[in-house]
Structure 1
Amino acid sequence: MKQLFKADRVYEGGQFRQNWAILIEDGTIIETGEQTVLERKYTQTPTVDWTGKAILPGTVNAHNHSFQSLLRGIAADRPFLEWRDQALYKYTPLLDEEAIYTGALFAFGEMLKYGVTTVSDFFYVHDGGNARDEAVIRAAKDLGIRLVLARTMYDWNGAPASYRETVPDAVKRTRELAVKYQGDPMVTVHPAPHSPHAASPEMIQAGHKLAAELGTPFHIHVAEEPFEVEETLAKYGLRTVHYLDKLGVVDERMIAIHLVWLEDSEIRLLGDKRAGLAYCPSSNMFLSDGVTNIPGLLAAGVRVSLGTDGACSNNRISVFEEMRMCSLLQKVTRLDGTCINAGQVFHMGTQAGGELLRLPVGQISPGYYADFVSVDLNDLSLLPAAELFNNIVYSLQPTAIRDVVVDGKIVVGDGRLLTVQESVIVRKINALLSKWE
């Protein structure tokens, strides 16, 4: 069924177009144009009138750990390894399949309200199978968010048992899940060897090989903390990116997470190989990781997207927030207000994320999925209206986000989740946490 969405302004092709409309059919954008033209052309088509609003492409959260929303606030203000041990490792044994489902409902529901329409969930609490991965997928489908499940491949014996798999098991289970959801526009599965620290060389190479077989990217944490760089230097005599390149996995399939502790030679190599980055500025600040050299990576040719990371290391999960944080952090670190601009970070949080994940999302254009967001033009955080684009990046508050459409379906209306009631999510969270007290 065709449907027409019209608003005072629509962000398309790098600019706001006045009194514009979007025609969708079967979850895809079919045509865009002036309201009067499309209304005359499609007189019998149901119309959604968003007068007083602007339509933006939905944001793409290129890196998240959904279950970590349940741990938000735990072990705050601690060094990285203390945070890991006191939050992640301490509470992981308490998470069963229902808890994983509840955490994903919590994370994805909050994201939708903040304008995220596609999320890549880097998930590693497999517990010897795919049932928990399926719980994450079920939560995404129940809410109506578009999901890339970055199924983690993890074999470091210092981690909780529920994270760990042998290389053959990780490959087999990841392949089975990926094949099951091939052709599903709402769910895609990518291999994700955890990191040079937590995945053996054999696991990393197996994840890359599987991604090539499946025709997908692969995801991997890289150089988030100095200890990882020190570890690869001690074990292999190489810095992290050079070590991964020696394994043969640095290429256009790579979506590296973080990339904080790099030397110039590593930046050049990543650019030459057309690698990608899912940058998580708020998480890097929260965990005192350091500051990724975004202008340098962009200049080298690295493709940069934005992620929130898990909600216990941020602790917000809004990509609009990450746009602002990315820009401000780079400016103050370099004492240069011109080193990055609003257009670049908006691109990172929308179109660039779609391109890295190889999905037609992050743009309002014919042929792309019908994933978009409306904002209230009269919300105080977006005024004055003459500076709407800059205000979306630097001052937008969640109160401005009114409606969210994913796959052509309205999943947030007038600021409320329409697919799963928030009260249901709250009850599930409270019932789960009461068992931990």
Structure 2
Amino acid sequence: MKRIVVIGAGHVGFYVAERLSKKLKSDIKRGQVELMVIDPNQHMTYQPFLPEAAAGNISPRHGVVPLRQALKRCTILTGGVTEIDHASRKLVMQPIAGPVREIEYDEIVIAPGSVSRPLPIPGLADVAIGIKTMGEAIWLRNHVLQRFDVAATTTDPDVRRKALTFVAVGGGFAGAETLGELEDLTATVVDNYPEIDPAEVKWYLVEYADKILPEVGPQMGVYAARELTKRRVDVRLGTTLKSCEGGHVVLTDGEEFDSDTVIWTAGVMPNPLLKQTDLPIGPKGHLECNTRLQVATGVEAGTAEIGEVVDGAWGAGDSAQVPDTSDFPMPYCAPSAQHAVRQAQVLADNIHAKHVGAALKPYEHKYIGSVAGLGLYKGVANTYGFKAKGLLAWLMHRGYHLSRVPGVGRKGRILADWIVGFFTKREMVQLGEISLGREPFEAIAAGSDPARAGKSSS
């Protein structure tokens, strides 16, 4: 049996496995090929929906896709890969429980995606939160809503001010969209707190560059900054976070204030797993690949050169360094969902082509533009040179991502969420207790356990 292992079930891994399992359907059924997917989670997260999930516009479970339900022809292993020895065609994985496993393979697709890029900023690790997973989105929503209860209940003006001050660091898609959605949420929620003046709620968008949302072009980026400013968002360009120890935020422009909420979206970096392989890694930690999405060395940026191919190893997505041969002035493909989904299709087709002895095709694309949502009925778009803003851009944003999320049933559930949300008010409930798990029961049970009760009293 030939074993093809896909590491990672993000945009690349999921769509590669889905497409390849259809193309190899008969071989898998006859037991000639095994398609294995390894990921720490048992679901694929559609990351463009994370800001909407954080704002409560869609149910969190509608923004994820269960792997075993969607990839029925694949062998699903839930755990993390800790080492890859491609010279021996072996990898080591740590299941969610139990001893490590050594797995042999014939072909491997390395697509673990990216992780938030932390910087050595004092207090960042203790205070800030990213927005890369559905868990982070749920936590962030609960945390933001809980700040209003803190502010409405306390008699300490400093605690109140700190609770109602929110900071997003990074003005790209993740930062601008998350801030836009959550600011829109808080602007609605505050109406339910007569104790709080809406002017007390302060949002900061901190961006090191001199513009936000560069993906939608300079004109639409300027429009987005102006619109956020009209919504009383303090947009700080050419500025970054200096420190945030204990929630005391210090910016490089000299501004200082206290905040309970620091959202960190200032860039991503390749998954640290790549450091535990014997495969060629580029200067920024990415897997070196050619346009056929084979792992290869000696490939120049912006060219379709094949280079020296590492047989049996493939890569794509945020953790791969794939030359960009389009007219868009980038040496390598940017880490975006748009590239990931397209590369996944070419990668799956090339693995199948190699399997049947056909020619491989290069990854080529045309830059179609980008869309971004900035809250309910607000957005910016720049697609095929057509620029839109406001309601039209917001509809384009939702329409595009609805068409890309996997599964007809999931599309229907998301659409139902949006339709219900159009006719009803925003849901402002927060379930912060879900992060406590067993703690409430443990506290009660400890009182009936003589041994634990004695410890607690001592």
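If mean count of other Cβ atoms within 10 Å over residues 196-203 is calculated from each of 1, 2, which structure is the one that comes out at 19.8? All intermediate terms of the calculation are to be shown ahead of the outcome.
Numbers: 1: 19.8; 2: 15.4.
Checking each candidate, the match is 1.
For mean count of other Cβ atoms within 10 Å over residues 132-139, which structure out of 1, 2 has the highest calculated value? Show your work: numbers first, answer last.
Values: 1: 22.4; 2: 18.6.
Result for mean count of other Cβ atoms within 10 Å over residues 132-139 over 1, 2: largest is 1.
Computing mean projected area of the Cα convex hull in nm² for each of 1, 2, which one ends up highest?
Comparing 1, 2, the top value of mean projected area of the Cα convex hull in nm² belongs to 2.
If we compute FRET efficiency 1/(1 + (r/R0)^6) of positions 92 and 148 (r between Cβ atoms, R0 = 41 Å, to 0.05) for structures 1, 2, which one ends up with the highest value? Mind showing how you got there, number by number?
On the way: 1: 0.95; 2: 0.30.
Between 1, 2, the highest calculated value is found for 1.
Out of 1, 2, which structure matches 10, 36, 37, 14, 2, 0 when P(r) over Cα pairs in 10 Å bins from 0, in percent, for residues 244-403 alone is calculated?
Working: 1: 10, 36, 37, 14, 2, 0; 2: 10, 28, 26, 23, 11, 2, 0.
Structure 1 accounts for this read-out.
Where a number appears in this text, it was derived from the coordinates with a stated rule and is not lab data. Just so it is clear, the structure is predicted and the values come from calculations on it, not from any experiment. Cβ atoms are built from the backbone, for glycine too; each structure is taken alone.
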